[in-house]
Structure 1
Amino acid sequence: MKVRVDLVDGLLMVGRTGNHAAAFDAPKEQGGEGEAPSPMQMLLMSAGACLGMDVAAILRKSGHDFENLSVRVEGFQREEPPRVFERIRLHLTVWGDVDEDDVAAAIRVAISRYSSTVITLRRAGVEVEVSHEVISP
């Protein structure tokens, strides 16, 4: 896998891979303009997207019909530089007629076998907490 990240202006950077692009910026208090998510915010979004995609795929492959899925992610960083994440909390909400146990099983499979971003963070020493809820129609 290869990507390219180029400085555009100030601290605003654009990453590219294939036909896709994503902008990154630092918050104003860190010298940026805050015009795009920071790299650390993107890391949290990546963890949420990776887990969400994997759980959705597992549920669909298992024949479960659901209306929507959302992942809220909260990261807790060290106070001093380097401000690495020490702990990340992911909370999945699934809307639909899906059994809680099936969602929990899909999450277990995803975080142990498929969710590369979450697994990478865990291997780097980040404490990862995952919770879920199902909202039935």
Structure 2
Amino acid sequence: MKAFFLSILLLFGIQLFAQEVEVDSLGFMTFEMTEGDTTYTMKQYFMVFLKAGEQRDQSEEVVAEIQKAHLAHMDSLANQGIIHIAGPFGDDGDFRGIAIYSVPTLADAKSLAEADPAVKAGRLEVIVRPWWAAVGSMLK
């Protein structure tokens, strides 16, 4: 099973680099991918992994304020059309949640993620990775 998934990832990687990546008028990287009789516009998004930070010893009151500010930040980005989906993980591990950002560059994504009040307070750290998906993709 692992070999199957690695093969799919390898084929996608080869397909990605075989395509002509373009930068649209807003600065987003895209390319066209045809599979059978369907052509997809692939777009680069950024997946933001929210990880537990080193400063997690704040009082309950301070944690509540940080969380309120964190959610307001996420809500603001969602209202601006920057965050397409976000949420916490369902366990109590080091990785606390994810968000998918629609911004033109890695630097933009990192800047917005690092502006999160929970990141500034040290409760969260961010790892930002480029991620390709077909425009209009959605969870089912």
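Each reported figure results from applying straightforward, stated rules to the coordinates on display, with no laboratory input. As the structure is a computational prediction, the values presented were derived from the model and not from experiment. Cβ atoms are built from the backbone, for glycine too; each structure is taken alone.
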Q: For Cα extents along the principal axes in Å, the calculated result is 49, 36, 29, so let me know which of 1, 2 that is.
A: 1
Q: Of the structures 1, 2, report the one carrying the highest value of distance in nm of label points 7 Å out along Cα→Cβ at positions 65 and 81.
A: 1
Q.
With distance in nm of label points 7 Å out along Cα→Cβ at positions 41 and 89 as the yardstick, tell me which of 1, 2 scores highest.
A. 2
**Q.** relative contact order in percent (Cα under 8 Å, 6 or more apart) - highest-scoring structure of 1, 2
**A.** 2
